[in-house]
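Following are the structures in question.
Rule-based calculations on the coordinates, nothing more; no lab input. Just so we're clear, the structure is a prediction, and the values are computed from it rather than from any experiment. Cβ atoms are built from the backbone, for glycine too; each structure is taken alone.
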Structure I
Amino acid sequence: MENVSLWILATCAAVFVGIGKGGLPVMATLAVPSLSLIMSPITAAGLLLPVYIVSDVFALSAYRRDYNKQVLKIAIIGMTIGVTIGGLTAHLVIEWVVTAMIGLMGASFALSQVFKKKSKSKKPKKINAKIGYFWCSLAGFTSFISHIGGPPWQIFTLPLGLQKSVFVGTSVIAFSYCNMIKLVPYLWLGQISFEGLQISIYMMVPASIAVFAGVRLVKLVPELVFFKIIVWALLGISFKLIWDGVRVPLGL
């Protein structure tokens, strides 16, 4: 029965990764929590990294021409800093604290987006590099810890007023880079095992197929509706992260 549960949850996690890489990034955030039902989050993160990297290849083929150059430069610098800090401090990190903090930040931002007054101006917001470096570094750090880089990234990018295709393409390229540089410290820390690769290889198939489903969904969803989905999904994921964090010290 445990084996059946493993393969079912592995398939679900792979589909979440694929759809997320296809353009609905918050879906990918569900992957680690899904596998964490039957294994430790650290083991789940190790299993999923190769799946993320393979899915990135297919996603890049769809979005390689759609990106914001300035945001991408900030993301590369910030995520490099965040992943480096994550690799060097992995043995010190209290995972439930990080999870709860990211949930609180994501929920606060999402709620501010839900209740903010509509602006008559449709001009894109000016990009603040310092703010970008902070949130992208945090995205790189939390992505390293448990592949949950979405909330900090969206706090930085959603207010910029990017077009849907540019928002998705920039996200895909940034996290493709982030996943590649995570590979070395993951191997160094022993988070990727040869035994786990067997499961990872299986998961690559549904994840790759799901990428194209995600791309199709993004094309079908109107831009205004797309960003509303992102904000509400971020809110839901953030509440789940808060719960995942606080239940550990409470022993629930």
Structure II
Amino acid sequence: MPLKYKFATKQEIPAEHQSFYVERDGAWLLDADGVVSQSKLDEFRQNNITLTNQLKRFEGIDPDAVRQLADDKRKLEEAAQLKAGEVDKVIDARIKAARAEWDKTHGVVVAERDVLTGRLTAIQIDQAVVTEATKRGLRPTAITDITSRARQTFKLVNGVPQAFDGDGQTARMGKDGTSPMTLAEWVDALVSDAPHLFEANAGSGAAGSGGGAAGNRSVKNPFRKESFNLTEQMKLEKSDPKLAARLKAAA
């Protein structure tokens, strides 16, 4: 006896077959790969029949011949209109046909242009952020992470990367509160906010204590307001001037 595909309730399923069924959408269905309901199968079969019948209508028809007939018909209509002195109608029809063809071609060109523009924008932003971040000790393994962050923040404006807020419309301001944030400022902030993207001697917590060794992330940026420490600043400027400059810029 073949298994039934669907039962309305669990009680209808023979006890020895209940383990083969699962409840979905208020009914109990046979749990088997590739099995569909008879109604779905009938619908699929009917769609195939309909499509086959539609295709039969075009058997033996040459598309090129149809286009040629349509063109011949248009020319005959134009000749009749010209003979009747309806020159304006002929001109209007030709203009409409030309405009329709231009719109079609233009739409394809615009779509391709947008795709290429998007790729070019991503490449330029990626290159710019990697260049800036490399100056600050970007880890090679962090390139994908930082470029992904940059693409979410920056857009090209007159060929220059400009930072925007989450809405993608409001320009993000830099440290002075009036000028747009530069990519360099954004990277400097990441040095402190995402130190794992950079080598140990480039993070905001990289300033070493004691002899000025780099790599101790427990020490916060001594140039920041919340962790300001003049003694650590002096030690850092003496032991590692470049790191001191980076942390000062990130503060």
Structure III
Amino acid sequence: MSKDDFPLIGLWGKRSLVFNFALMNIKIRYKGTYLGLFWTALEPLLLFVLLYVVFTGIRTSNKEDFAIYLLIGIILHHTFARGTQGGMMSLRENISILSSINIKRELFPVTTTVTASLLLLVEVAVFLGFMPFVEFIPEATIILLPIVLFLLFFLILGVSYFLSVINAFTRDVQPLWGIIVMALFFITPIFWYIDEASGILLDIHNINPLGQLVEIAHKVIFGEIPHIDDWLYVSAWIFGIFFVGKMVFNKLEKNILEKM
């Protein structure tokens, strides 16, 4: 097994190419729009306003700083959705490049994950700028938030590895994944709280790495240091998904051109 078979190692020497591809993806994404990159912040903010109005209107009691709780959950889910959906399409959308030049196929799901991560940085900046408007002062534990974003990167990439090669064999994965992403929004603690959950919802949460990650983000933002077991548990899920996704990608990538 060569070093190129290990995740990301083979692309380290091409990191500038990956970054440039990611910037190009961002330019293409917002080409022809009047607001351009501003849409990166506007998309989750519009969803936030809608959900905040709805849930503050129907809940009999709202916990303090619900706006902050809701917005960070929306941002993390939005990044996961955007990153994995882009990763799923990364090979199909670049079939002309794959057919014409000898280039590592891994570059494309990695590039879409980097693209999603760059856009996430914009959204996090908006999130931090939003805090003074709701008179929220974060605790010192917020310095742990980059670890959450680091883990989210590998979760997106692991899922993207898997989805990109499966999508090369069958387009059926596209509508199915759309449904799964939508379902994840409702079973992830974005607009509901863990202490309010019970039964099957709590059982699902315990095997939902995105949900676990969002809950850790809530803790570090609101001044609680997550227990080491929480970090180890979600890390085991995420890196398990990452390495399985990469293994499936390595096994199937050689046959994708004849399947697309």
Which entry (I, II, III) yields the derived value 12.4 for mean count of other Cβ atoms within 10 Å over residues 22-29: II
At a computed 26 (relative contact order in percent (Cα under 8 Å, 6 or more apart)), which of I, II, III: III
Given 4.1 for distance in nm of label points 7 Å out along Cα→Cβ at positions 38 and 222, calculated: source structure among I, II, III: I
Source structure (of I, II, III) for helix-only ellipticity at 222 nm (-39500 (n - 2.57) for each DSSP H run of 4 or more, over all residues; to 500), computed value -18000: II
At a computed 35.0, 101 (Rg and Dmax of the Cα atoms in Å), which of I, II, III: II
